[in-house]
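Novice: The next part holds the structures, each set out as structure tokens.
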Structure P
Amino acid sequence: MRHFLGVLVLSGALGAALFVAPALASEPMSDLGATFESLKVNTKGEALVTYRRTDGKVGHVLVWGGINAVTSTDQSVRQVRFNYDYAGGWGKYRKASYWSTFKNGCTPYDGPTLVYFLFACKAPDGSYWAIQRWQRGLPLLGFDPWKPSQTAYELHLSRWTGELSKLEVYSHWTYGGQWQGLFGRFTYLGQPIFGFGSTGQGNPFDRYGRNVYIDTLNSAYEPGWKRESGILVHKNTGTFCHSFVPQKPFPDYPSKAMRPPAPGERYRITVMGAGVTPVIQWEGLGLTAADRAQAASMTSIFDTIMASDRQCAPER
């Protein structure tokens, strides 16, 4: 039996998938498709991110004020976030040349391995800063991109000390053994991470909520990795589930034909970390006929992890 546990996030019953939200600015920087140039950190807890926009112009962003994340069942408690000055210091200090005199105190990175890694360093105060580059906006249900925004890369900035967010993921047989599925939970420092509301399309209302993005390898869609779904983790539990079942494309997608179930040889799940912690990812094997003998054991794990998640009960 193969149980796939990872440190890095699904929800929903049949056909439960959401539209990908625009970048929030881990936190993603606001310019889609930007090219990273450099990251510097000073002794005041500030970072200076230099990047090149798609129009060729260079931007200097001063960032400060965020580290790690908070967990809370009270939505009035503000989640950790960064402050941004996209004028490179003019907004904070009224000094247009602040970025050009920024004194870098970065030392070599000796932290955990990060997915989609571009650059990271250790700040003078011992915290880590990192930049990751991720195609979060890919279309769902295995469709090839048809809009520029769907192929654009986001630059994700993070700052943390100690542990990263964690993602537990398990594979199992769902709906009476008819389909393959995944389930798990998303936590930070042992506490579930979840938001307090979402849009009709399943995008978070607040900075606590997180969508997990599921990719499938060499499936009915076609060879290679394809984006299967993007799903909101569940309130109060941080849990999620997903079954690879036939699904109807969304109204604005280029085809209205039903999409086939797309279990793959491997699965990959990616999520922005809690607060301003890094993007994390889990990857594991798909199920084979040989795993059916372990179905009862898989269900036992589901009953333990998902005990408080009524939304996922039909996928037991």
Structure Q
Amino acid sequence: MSLLIVGSVAFDAIETPFGKTDKIIGGAATYISLSANYFTKKSNLVAVVGGDFPKEYIELLRNHGVNTDGLQIKETEKTFFWSGKYHNDLNTRDTLVTELNVLGTFDPIVPSQYQSCDYLMLGNLAPKVQSTLINRLTKRPKLIVMDTMNFWMDIAMDDLKETIGMVDVLSINDEEARQLSGDYSLLKAAKKIMAMGPKTLIIKKGEHGALLFQGDQVFFSPALPLEEVFDPTGAGDTFAGGFIGYLASTDDISFENMKRAIVYGSALASCCVEKFGTENLLNLSETDIKDRVNEFVKLATFKL
């Protein structure tokens, strides 16, 4: 089934207790695409970069099955850039630099060959950009999944709620769920958020796993304990890519299959954090992914 991904393709500069990088490829859509294509083998990208974005990075995306016909290149402008430094616990970080550049005026143009997409993944962007893309599709996809963050809750809550009302699945972290709902209890928060429109809600809890809600059904996937975590950047986007990629490849949006998709997304995210940036997403084998998923199964399986 065809998958359309919209989000940022960017430069990141990352510092953790284990080292630091210069400018490397990053952005929500980059991580989502690389992760999703372990299942779909082909995804369509809508994003924007500047003339400073290396052609070899675009080739990297293409070589990993990403159709870049929808990647706008603004030759006279610069690519979105983010730089951050993680604390020793790797759960908190300081943003050192944020340069919106081309992302500040991003107008998502949908190529005609993308119009028949069955699955749509909205990476973290301004909610107005996300809703604009939805409205530009001539046919509603079978499933629309949306990621967002507390930044948009702070400055664009009305736009955010309007866009949330247009999607099927919302993916946010526990802090964002509490802010959006006004409830500390995640069960109460989930009910309030699903009443805003999405039938399904994913609440990510970082190193403590992820919760999946749909109606009165709840599923919890643990996070895999890892000996070493080098860089958490992109873990949430990698998770989202694995989730939507698995659903698109199986073409099954039942709650039972979403459970499996949560585990596959978590497995890929656990691989991502073991090296800097996208490095560990570039050459995983089918066996690598199956072995990692089986570790999750062992972690959460027991008999009464």
Structure R
Amino acid sequence: MYTALGPGAIGIRDLSLLESILLARDVGFSGLVFDIREAARLADERGIDQVRDLFTSAGIRPASWSVPGGVPSGPVAPDDLDRLPRYLAIARGLDCTRATTFLPPGSNERPYDENFAWTVDRLRPFAAALADAGCWLGLEFCGPKTFRAAFRHEFLYTIAGVRELGRAIGTGNIGILLDAFHHYTAGGTIDELDQLSVEEIVVVHVNDAIAGVPRDEQLDRVRLLPLASGVLEIVPFMQKLHAIGYDGPVMPEPFSQELEDLAATDPAAAAATTARSMTALWQASGLEG
């Protein structure tokens, strides 16, 4: 496993790819979650070798990227699929085969079974293209009951649900973006992770929950850095991932207002604060690096 910075997850906006890479390096991260569209634009201007050199010269790994247009919340825009082969060529050129998207935990239009079939059809073309390029698609389920309750019809929000969806899509490259907060708010347990193969875990997000707030009342975008409150069993979570053999990126996603306020005035300080929390997490979990 290795730490990966996702600038937007801590409120850092409008950095170029190079600036993001250098920030990750300077504060001690090993990888970067990056925008594939920006990488493609830069490759068009300079060539893929120069984009790859931005990462390698800084000692930063291209960790993962979100699939443009991949979130199954509406019809596929023709441009999204048309541009996907270009993005996949960039990803392969950077040797970054971990792609992700988000699963809304409900629908106002479609009951569960109808939404399940619709989501399979919606995601299959993306998943098939990724499979042909040797890439995995990690689906992020959303656990908080407060988020699910905003929809007329609840949808899947657990590891088991994502695995069932992956089998139905049938491309053989569907895995999970495993977010510790989502797993906690979905009622998941540490032992439940034993059912996952190492290949199924595409990306990991770590964080903590607000103390004194019942599990079912936690809000999706109100979280903390890992170890901040001790509500989440984040150390056993990390140790279990290590035991499984997961070797991919671990990105902090706190959605902390305090941290985002700091990022608005001092992005480097926000990134450094986040990096320190990851160092503490690694040490508490008995991990190397």
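Only the coordinates and a few stated rules stand behind these numbers; no lab work does. Everything numeric here is computed off the predicted structure, so don't read it as measured data. Cβ atoms are built from the backbone, for glycine too; each structure is taken alone.
Novice: Rank structures P, Q, R by mean count of other Cβ atoms within 10 Å over residues 43-50 and report only the one at the top, that is, the highest.
Specialist: By mean count of other Cβ atoms within 10 Å over residues 43-50, the leading structure of P, Q, R is Q.
Novice: When percent of Cα pairs over 16 Å apart, for residues 155-258 alone is calculated for each of the structures P, Q, R, which structure yields the highest value?
Specialist: By percent of Cα pairs over 16 Å apart, for residues 155-258 alone, the leading structure of P, Q, R is P.
Novice: A further question on this structure: Identify which of structures P, Q, R gives the largest calculated value of distance in nm of label points 7 Å out along Cα→Cβ at positions 195 and 211.
Specialist: Largest calculated value belongs to R.
Novice: To which of P, Q, R does the computed value -14000 (helix-only ellipticity at 222 nm (-39500 (n - 2.57) for each DSSP H run of 4 or more, over all residues; to 500)) belong?
Specialist: Attributed to the structure labelled R.
Novice: Determine which structure produced the value 23.9 for mean count of other Cβ atoms within 10 Å over residues 235-242, calculated from the coordinates; the candidates are P, Q, R.
Specialist: Traced to structure P.
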